[in-house]
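Heads up, there are several structures right after this.
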Structure I
Amino acid sequence: MNIPTDISIKELLTEYSPKMAQEMMEQSGKAAELAGTQFALVVDVSGEKYSFQVKDGKDFNVQESDLESAQARVIISKEDLEKMIATNNLDMLLGMQNDLSRAKYEALTRVKGCMVAELQNEDGSCFTIRAILNGQETPTATFKMKTSDSAALVRKEASPVTLFMGGQMKIEGDMAFAMSTQPLFT
């Protein structure tokens, strides 16, 4: 993703990301298959909350607020998000919107637990993204990989199974839960 490295967090989350998601939905033609769905996401950046509600795959509502019943709650520190912006490593945070589908929506409605992504940069620094799915903090699985491998995963250049079997992705915690998240990335 080529996002300006001087973009503010607020602009990224309230303008750029929703616009990109809408464009991707139009280009892919998948909005029609998402008719009748409603998805709610909250991104919590060091306590500042941004809520996203998507209805029928085409109606996007973005607010600087919290939602009590979000299907997904993504938590990231301001410092990590600023580093992700500066190094153009936003694929894991924003990439799933490039491939929204009915199958992913249905998978998300079934998966309950907490995914933690620990992503290591080329310089050895790390980003941590925590995603609480359907309000459940347990079970928990931590996925550890390089940012380049997470980008390949999101771009469909690699599968979770291939990364895990090849040792590029390490998983700690509840393995059954970790396996249940695979449809979100395939």
Structure II
Amino acid sequence: MTLSIYIDFKNPASYLALNPTCALLRRLDIEARWLPFHTNEETVPERKAEETRGDSHRRVRALARRRTHLLYAQVQGLEMQFRTDPGSTEACLAALAFLTEGLSEDPARFIRAAFTAYWLQGADLDDPATVAALWAEHVPGHKLELQQGRAALARIREDAIAHKVFHAPTYLLGDQLFLGREHLPWIEKLLRQPVQD
């Protein structure tokens, strides 16, 4: 069975899933398909002078989610710098789509570099020049074709939606869908099972 992993570079849960997922792949000595998936990331709402109960609830929940992400980042020894506006990572997702569909290169170096650029350096991953610089350093010897990448990104998204993917990180194993890195032990158990004829 092929393991497909849908990620977005601006998605904090995808960033936190990277190290545990790579560790799983190393343990099992397998490769996975890393696929781009655009997510809509919420921001922490500003406190209003007069908040409704709903306003307070949304703000407090968003703050709690952010604190949880930061706690897990600390456990992994990672740094995370949240932005007021998460921005877009569309160009970088298109680059990953081009890498996944068009080349036989292992995308791990590029993926790690893109996460680092976003979460530690504040890089604009929708800026073609920024993405081209990341590409040149981490996918040497191959020209980045962003237009082809954007077309591939649209195809991957269409296929993801057909498989009921709606957020990231999502793991697709056979016809089974798992949302979030908390399912990695279960995924590992399934991958260790002998293949049945």
Structure III
Amino acid sequence: MVNNVNLSFEEMWEKIIACDCKYDGLFFTAVKTTKIYCRPSCRSKKPKKMNVEFYHDMREVEKAGYRPCKRCQPEVEQSPHIALVRSTITFLVNHYKQKLTLKDIADQVGLSPFYLERLFKQETLETPRTYLEKIRIDKAAYLLKCTTLTNLEICYEVGFQSPSNFYKVFRSIKNCSPSEYRKELQHEMD
């Protein structure tokens, strides 16, 4: 198993539970008991957590003895531009803490900013900026759940440049403030 997109086991597990198609191609879910691997967005019945392994390369997962799911067909490319979008997503996941402009992102994948934004939106229905913000908020939610860092520390840890922007984006995505989110998590655990 490899983790080249800076996602922990728990984060990848959350992505498959949510059937998050944004991570398709970045990793594969392999189920030890069935010897089948799937995309994160697969709608098949979810396996037990203890039976799951994650791989980031299709060759590795197949070399480990897994076969592709017939439902989600992870071995089939979905679009001719998907490799560029996956490269962009990999870059965003690996560099979400950095201050990034659309030009910075486009330079990394060798496209013009305008073309990258159009292509990215066509494939994901989001702009690279919106996608980056969602990655940051997912990381922030994970840190709120698993650490005792303050909201301000988390804000800077996940790459936001200003607390007001962090709170605004967090509220728009999670429908609550970071403090409310943490309280809700604590309430659920009690």
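With relative contact order in percent (Cα under 8 Å, 6 or more apart) computed per structure, which member of I, II, III shows the largest figure?
II
Given a value of 2.9 for distance in nm of label points 7 Å out along Cα→Cβ at positions 30 and 102, point me to the structure among I, II, III it was derived from.
Computed on structure II.
For P(r) over Cα pairs in 10 Å bins from 0, in percent, the calculated result is 9, 38, 41, 12, 0, so let me know which of I, II, III that is.
Corresponding structure: I.
Readers should treat all values here as calculations from the given coordinates under stated rules, not as data from a laboratory. Since this is a predicted model, take the numbers as computed values, not measurements. Cβ atoms are built from the backbone, for glycine too; each structure is taken alone.
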